[in-house]
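I've put the structures underneath this note.
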Structure 1
Amino acid sequence: MTTHGPTRRQVLIPLDTPTAEVVVANATTAVESCNRGLVETHFKLRVELVRKTWDGISMSTNFVASAAELEVIK
């Protein structure tokens with residue numbers, strides 16, 4: 001998770017390349033799954049976009065994620 005600068009509204013998840021490609025190929029499902037968990041735990045954070053990064057994936061969010069929200073996404 002980044003907490004400073006213009007990219008702080010994202011969650012960076014390190015994954016090997018094949019796994020990251022599967023997640024990105026199923027981005028809609030990944031976003032829906034994360035958001036369902038966040039709604040069920042009454043958080044306002046939402047994942048908006050999933051994309052591949054160098055060493056994993058980046059999940060863009062509407063707010064900076066707290067530690068508790070990261071646990072739900074994990």
Structure 2
Amino acid sequence: MTIEEIREELQNKIHELEWRNTVRSLELITWMQEMLRKLETKPDPIKKEVKVELPEEEVKEEKKSAPKRKIVFKKK
């Protein structure tokens with residue numbers, strides 16, 4: 001059985017149960033409608049790849065220069 005055949009059978013059964021006015025038939029109808037919603041095909045999320053290329057000049061990291069003066073503490 002294909003998904004389409006299952007969907008048609010569920011719809012036919014729902015149509016048949018709509019003629020009855022019992023609580024159980026209404027519960028079955030809601031359950032079958034939920035199954036039909038689950039059978040609907042959902043599109044797969046689109047995955048996009050983003051590539052970023054930086055020029056070589058920007059890739060180099062700048063090194064911080066060491067302080068030129070030495071810190072000296074005076075003793076009292």
Structure 3
Amino acid sequence: MRTNKPTFKWSFDCGEGSIGNLEAFRELDPLMRCDLLTDWIYELEAEHKLAGEDLMAQWEEIQAKAKKERNADS
């Protein structure tokens with residue numbers, strides 16, 4: 001069994017992400033790669049949706065707090 005798996009890398013300093021260890025992955029059978037990528041894309045899209053929902057909730061909290069502070073200052 002192969003141990004070299006694609007990895008997700010991120011940099012908190014610049015907010016960038018990438019995929020590592022692709023060389024060994026690209027040696028796999030194309031059907032296997034397509035199947036795995038389809039599964040991962042589905043999972044990543046679900047995580048992206050959740051992150052977007054969390055972000056919107058955070059923005060709404062910030063806006064509500066700012067509105068409350070503006071009203072208190074008036």
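Every number here is computed from the coordinates shown, using simple stated rules; none is lab data. Computed from a predicted model, the values in this text were never measured in an experiment. Cβ atoms are built from the backbone, for glycine too; each structure is taken alone.
Structure notes:
- Structure (1, 2, 3) behind the derived value -14500 of helix-only ellipticity at 222 nm (-39500 (n - 2.57) for each DSSP H run of 4 or more, over all residues; to 500): 2
- When log10 I(q)/I(0) by the Debye sum over Cα atoms at q = 0.12, 0.19, 0.23, 0.26 Å⁻¹ is computed across structures 1, 2, 3, the figure -0.56, -0.94, -1.10, -1.18 traces back to 3.
- Structure from which 4.6 was derived, distance in nm of label points 7 Å out along Cα→Cβ at positions 33 and 65, options 1, 2, 3: 3
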